[in-house]
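Derivation of every value follows stated rules applied to the coordinates shown; laboratory data play no part. None of the values given here were measured: they were computed from a predicted structure.
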Structure P
Amino acid sequence: MKLSEIMSSDLAVIQPDDSLQFAAKKMRDRNVGFLPVCDGETLLGVLSDRDITVRALADGMDPAVMLSRDLMTTPAIHCFEDEDVNEAARLMAEKQIRRLVILNRDDERVVGIISLGDLARNGSTELSAEVLRKVSEPDTSQPEEKT
């Protein structure tokens, strides 16, 4: 099955100079937790609700002043719409990510997003369970927080 068959194509994007507050409002209004950051049609990075809360607010950053470019994750991990669902699942598991940006192969513009939910609804139960297991594994590259 191709990614174009299961991706969510009704997506919102933000610009690199949009404030974190604008991004958070867009996430709230669209009921999403993840936005590609684009300059025109060029993908620059991604911003998640977790980035805003854990990386910005927890460090005392002002979301009305901080820009998406200051907090976006780069490079954005992506697949192409003509790739197989299994390739996206492999990449999501390997990179431990819950959402994946989908690009058009010809012009590399953002055309969709695949989430773990999309895999669960449209892929095999075994495939989505394996991806979820891998994504949920502890990140051993970061030191454990002491309590």
Structure Q
Amino acid sequence: MASLTIERLLGGPKVLGHPIHTEMDIYELGKEGISKKALMDLSKNINLSIRSMSNILHTSERTLQRKKDIDLLNGSISEHIIQIAEVYSHGNAVFDTMEDFQTWVHTSNKAFEGKEPIELLSSRYGAQMVLDELGRIEHGVFS
């Protein structure tokens, strides 16, 4: 299976306006802002409703619904969206399939004091904790 890169999860170069080749491209994308269309593609690709995404991003579902597909989200929300895409991209790589990663992300985890990893994605610090745990799993170090 082809890897699910951040770029693919966010709808590809056509939706993003340009391809992602480097970390600097990701930085610039966050600074410019992610389009609503990219958020909608991410939501579809990771099988999360727009309601769930709005809760994770701490914005109202109605605010997202009012935006046009080409409207850009602010930098803070855009960076949060990119980090969520990074978590899902890395999780897919570690677990080999999105289905297996989805099972893991929706299962309570001792490393997170019994919380489901999906719960931690509502903060960028929590998302980093999930990325760190994925790194440990990838290298066979279970906590």
Structure R
Amino acid sequence: MRLWVLAVALLGAGSCGVTEAKRVEIVAAPPTGDVAGLVRAELARAAHDQRSLLVYVGATWCEPCRRFHEAAKAGKLDKLFPELRLYELDADRDAERLATAGYASHFIPLFARPGPDGRASGKQIEGSVKGDGAVGEIAPRLRALLQ
């Protein structure tokens, strides 16, 4: 009898009304396919999940991109952006298909609000400083973009 009570208590502990804190999500886009169509599908999924979606374009050689990506993965941006989903593309690999969908920029990282058709809306921020200040420089601009 005691084991049964313990098992019920342990099973119930997972559903006692405690919710897991939301995190910044980074979703890697597939290496091929129409960017506008892929973003449109991701917009629908984000809406279903009650998240804001931004297209995020970076590159492995870009220091501010790496710093921002690492901070997001480490949970350092979760309190600032708990509802944020970033749809990640690579500036080098995806340049042509990004341009076709209107996600062109002079600098990276690029954070862009997609339109309902999955194409770039024209609302975006791009570039950042190098070094330790990159994430701190991007965060307030990102917040403004999301509003």
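Brief remarks on what is shown
- If helix-only ellipticity at 222 nm (-39500 (n - 2.57) for each DSSP H run of 4 or more, over all residues; to 500) is computed and equals -18000, the structure in P, Q, R: Q
- Structure responsible for 144, with volume of the Cα convex hull per residue in Å³ calculated and labels P, Q, R on offer: R
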